[in-house]
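Q: See the structures that follow.
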Structure I
Amino acid sequence: MRILVVEDDRKLAAFLVKGLREEAFAVDACHDGAEALALAGSTPYDLVILDLMLPRRDGFSVCRELRARRDFVPVLMLTARDAVEDRVAGLSEGADDYLVKPFAFSELLARIRALLRRTQDYKASVLRAADLELSPFSRVVTRGGRVVPLTGREYALLEYLMRNKGRVVTPTMILEHVWDMNYDGLSNIVNVYINHLRKKVDGHGGRRLIRTLRGQGYCLDDPQA
């Protein structure tokens, strides 16, 4: 899943980006409201973490503009202002949640996951396809009861495939949700990681679940659908 962090405190922004990437999110960051609106207009983010006090356009203005565009990406607003009227104002402008600084990263992470479950129908505690299971909470993947060890990027790719099981997803769609804007590497990186996943998920017998559709993309089959 891809998250946009909008925070003018560069040290805090770097901390958030590092922590979220360690949790297998793809993360972009910017430091003012105008740039945030430009990025949100060109990239399909799954969630925006939005500071309130920003240069050029403040968080209220950014959130208001997103909703005016009919962009209903979940917005988690961060601010040092803890007055009730500030929280009410943020929610009134269209924010989905509001977290006061300073905060524990574990609480931020819990709020992110709750927003994703609530706004994107991520309610299943375990994702399944045949005997393949993925727990978004523990980030444990098993196939036939056997734990499948994955890197952070492999896990993020598999989660995206499982949340779209039975659908064809293109390499562009995968890059937009699993890699961030700093990626400037091999054009065939998606196929490379798909092959890594196949070896780990489909490489020990049983039905092959990950298919390549030439000229279209990839599909994780759901035999029980």
Structure II
Amino acid sequence: MIDQRDARKREAAMAAVAMVEDGMVVGLGTGSTAAFAIEGLIVRVRDGLRIAGIPTSERSAQQALEGGIPLTDFAHHTKLDLTIDGADEIARESLDLIKGLGGALLREKIVAAASDRLVIIADEPKLLSRLGETAPVPVEVVTFGWETTAARLTKLGARPVLRKTQDGAAFRSDGGNLILDCHFGAISDPARLEQNLSGIVGVVETGLFIGMATTVLVATSSGIVRLDRARS
């Protein structure tokens, strides 16, 4: 039985799926909300929609393939028309994001950067006045010397925690890297923090997605609220 929060996530996902048009190359996000979107795309593909998908994780690829969504890659398509993905936090004014609690931030950012439009789907608790209020910033780091990378992150003001699996082993991303969940509290300048984090030796990528979301679809108790980033 689907609970109310999942029902709202599905509602936001279906609103995003309705934006997909025939012939598009679509980025397939990762996480519980993105999985609802993939479900919706599977239904539309079975009804005749012709798309090609580029998944942001192995589990999204598996879900898409099992449902009959044709997959492609960057060797064949260097640009995507639209990506649908979730987020862990969304800044209400800027639409900057924290992503990566599902562990796919590197691939998610590569796909997002190659997309004409990044549509984020979420329920209302993810929409906040400032990033960092409820979630840490995931930082993907190389395995070699990760302890020194963590020490450098600490000097930047983070409280880094090595992500682990349920059995206590270090979590590995699809790329084989480690993830340090960095607790900062409310972040006053996400863009500067992203730059500082990215400049640290050993950091592969950060979960701060600055200026990337074009549209956010938020499921609320009174319906879907659409937020569009102002064009520069």
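Q: Work out the source of 22 here, i.e. which of I, II gives that when relative contact order in percent (Cα under 8 Å, 6 or more apart) is computed. Intermediate results must be reported in sequence, preceding the final value.
A: Values: I: 17; II: 22.
Only structure II yields this read-out.
Q: Which one of I, II has distance in nm of label points 7 Å out along Cα→Cβ at positions 83 and 115, as calculated from the coordinates, equal to 0.6?
A: Values: I: 2.3; II: 0.6.
Answer by label: II.
Q: If helix-only ellipticity at 222 nm (-39500 (n - 2.57) for each DSSP H run of 4 or more, over all residues; to 500) is computed to be -9000, which of I, II is the source?
A: Details: I: -11500; II: -9000.
Working through the options, I get structure II.
Q: When distance in nm of label points 7 Å out along Cα→Cβ at positions 107 and 131 is compared over structures I, II, which one is greatest?
A: Values: I: 4.4; II: 2.2.
Evaluating distance in nm of label points 7 Å out along Cα→Cβ at positions 107 and 131 on every structure, the highest lands on I.
Read-outs throughout are calculated quantities, based only on the coordinates presented, and are distinct from any laboratory measurement. As the structure is a computational prediction, the values presented were derived from the model and not from experiment. Cβ atoms are built from the backbone, for glycine too; each structure is taken alone.
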